[in-house]
Each structure stands twice: as C-alpha cells, then as structure tokens.
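Visitor: What follows are several structures.
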Structure 1
Amino acid sequence: MQNLLVRDCRREDLSAILKIEKESFPDPWGRELLEKELSLSFSWFIVAEVDGEVVGYLVAWIVGDSCELNRIAVTPCMRSRGVGKRLLYELINYCKNRNVKEIFLEVRESNLNAIKLYGSSGFEKISVRKNYYVRESAFIYRLKLDKGGENAQG
C-alpha cells in the first residue's frame, strides 16, 4: 500500500486506537492502559496511517535481547491489505537493529488471520496455553532473529 505511513504513536492517536480496540478484541484495552504504554521506556508503540487516519497499531515490549508483541490490530475496513504485515515487518526490523534475539507473541486459537500472518512472517508455534482466554486456548509463537548481517533499514 503506497500511501501507508508507519510512525511512533502520539497521545492524539489514542481515540482512533480505542475505536480499533473495540472493533478488534473481546477484551479491549482502555485509554489509561494505552496512555501508560506511551510512557513506558521499554514499550515500542507505533501506528499505521493512511491519508492522515490511523488504521492500525502495534505495541511491543523490548527488554534486553527479547521482545514480546503485546498488541497488533487493524481497523476492519483495512484488513487484508498489508497493514498488519507492514507493522510486523517494522517490528522485526526495529528488533534486528537493536540486537534482539527473539520475538514472542500469543494469539487466540480462533484468530486464523493472525495465525496466517505470523506463519508467513517466519514465526513458529512453540507452545499452547490451554483455556488461557477462559474458553479458548492461546498459541505461543516465537521468531528467532538472525545475528547481524541482515538488518533492514527501518
């Protein structure tokens, strides 16, 4: 998508992100939690925008040489257009450039679109947390990052 811009999240983006949260998750994050993410030194919070409108976002924690992808979502009308893949690509490059060795994430077993995205991006399922979401299991995925050499420019 040519007119897709990925940038750091700003406080004024939170209203759009709250809307995407409600459209995307049965347990949406609230404003207070999103504001806290903006203030954490180890949290990396980016948004994707098209024509000045926030259409997706990603929140990850980077501690030492490990990263945990905590949240990634795209507004329903922009799904399957490469927005999520671009956000994930940006995270992978950001981590490579900071010598992060592994990225972890968990996903609901019913979230087939996300599972497909993670698989096509090189993530491998390493574990299952039974009934993690009360009536649904969580799949744990990991991406091992190459050392040096292949760092893309972010």
Structure 2
Amino acid sequence: MAIRNLRFEGDPILNKPCREIKEMTPRLQELARDMIETMYDANGVGLAGPQVGVLRRIAVIDVGEGPYVFVNPRIVEMSGEQVGEEGCLSVPGKSGVVRRPDYVKTEAFDIDMKPFTVEGHGLFARAMCHEFDHLDGHLYVEKVEGELHDVQYEDDEEEGEEA
C-alpha cells in the first residue's frame, strides 16, 4: 500500500465526472487500499478517486465503523436534513456550513465487486453525499451557505501536552 498525492481545489481533475468501473482489477483493488491509507494519513473520513487523480467511480469512507469501499455508488433514498460544518482534504484549512440529508441509503459494489446496500445517518450520510459529489465533479464549496472560513486543527502532540 502507498500514500497517494492529493489533488487540491483549482486542479481541473476535481471538476470532471468519473467513469464507471466495469470490472475490478488488481490495480483498482490496490487503488482502493491506497485510498484508505491516504485518507487515514490525512486524518480524513472520506476520499474519492478524483482527489488522488483517478477519474473512476470509487470512494472510501470511515466515520469510525471501519472503512467502506464504494464502487459505482448510487444514492437510492434520502430524507431529513442536517446543517453543519464541512471540510475537505482537497480544500485544506477551510470549512463551511453545508445543508445535507440526514439519512442516505446507497447501493454500491465493494472491493470485490459484490453488491451491497448501506444506510447512514448524520456524519455517515454527510460523508456519502460529499464523496459521491466528487465522483460527479463537484466540491462541497459549491454548496456552502455563507462564506468559507479558516479552520485550525488541534495538534495532538503540542508541546507540554500528554497523549
């Protein structure tokens, strides 16, 4: 596995729609594993193909329940509403308020091209919507209500602080 280079806002690849994955190959499975490692390395909860320069319909998400690999995901149901802060590994140091559904049901394929259905509420629903937007060439900044603002992440290893 390897850490992939992230693409950042302004890179044209982030605004292009992704192609469907017709067949899972060892190279695409390696991509999925690399994306999970890259997401963890960057302290993210999700990552989509375009964010590592690959225009394929693949995303990974982990909101604390173990990583999911979504191949060719399709949201089939959504309801409710949540409004909250959102950030993105491709827009570092910024966040903004985004309105999303509170419940999302998704059909997709896993890393072995086995179909699955998953339901998510709250952060998981938000993450699915956010990552799947990337697959259609959209960034969350297009949906921000108000202005983006700077965000600082607390460093767990600040001087004098014990882990």
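Coordinate-derived values only; no laboratory data. Owing to the predicted nature of the structure, the values given are computational and were not obtained by experimental measurement. Cβ atoms are built from the backbone, for glycine too; each structure is taken alone.
Visitor: A value of 13.2 was computed for mean count of other Cβ atoms within 10 Å over residues 34-41; which of 1, 2 is the source structure?
Guide: Attributed to the structure labelled 1.
Visitor: The value 3.6 for distance in nm of label points 7 Å out along Cα→Cβ at positions 2 and 18 was derived from one model only; which of 1, 2 is it? Each step should come with its number before you reach the end.
Guide: On the way: 1: 3.6; 2: 1.9.
Corresponding structure: 1.
Visitor: For the read-out distance in nm of label points 7 Å out along Cα→Cβ at positions 98 and 114, a value of 3.0 was computed from one structure; give its label from 1, 2.
Guide: It was calculated from structure 2.
Visitor: A follow-up question, please. Given structures 1, 2, which gives the highest value for mean count of other Cβ atoms within 10 Å over residues 50-57? Write out the running numbers ahead of the final one.
Guide: On the way: 1: 17.6; 2: 20.5.
The maximum falls on structure 2.
Visitor: Now for a different question. Tell me which of 1, 2 gives 1.5 when you compute distance in nm of label points 7 Å out along Cα→Cβ at positions 26 and 106.
Guide: Only structure 1 yields this read-out.
Visitor: Just checking, which of 1, 2 has the largest value of mean count of other Cβ atoms within 10 Å over residues 74-81?
Guide: Comparing 1, 2 by mean count of other Cβ atoms within 10 Å over residues 74-81, the maximum is at 1.
Visitor: Given a value of 0.8 for distance in nm of label points 7 Å out along Cα→Cβ at positions 58 and 90, point me to the structure among 1, 2 it was derived from.
Guide: 1
Visitor: Continuing with the same structure: When relative contact order in percent (Cα under 8 Å, 6 or more apart) is compared over structures 1, 2, which one is greatest?
Guide: 2
Visitor: Using distance in nm of label points 7 Å out along Cα→Cβ at positions 10 and 82 for the comparison, can you identify which of 1, 2 gives the largest number?
Guide: Top value of distance in nm of label points 7 Å out along Cα→Cβ at positions 10 and 82 goes to structure 2.
Visitor: Which of 1, 2 yields -8500 for helix-only ellipticity at 222 nm (-39500 (n - 2.57) for each DSSP H run of 4 or more, over all residues; to 500), as computed?
Guide: This value belongs to structure 1.
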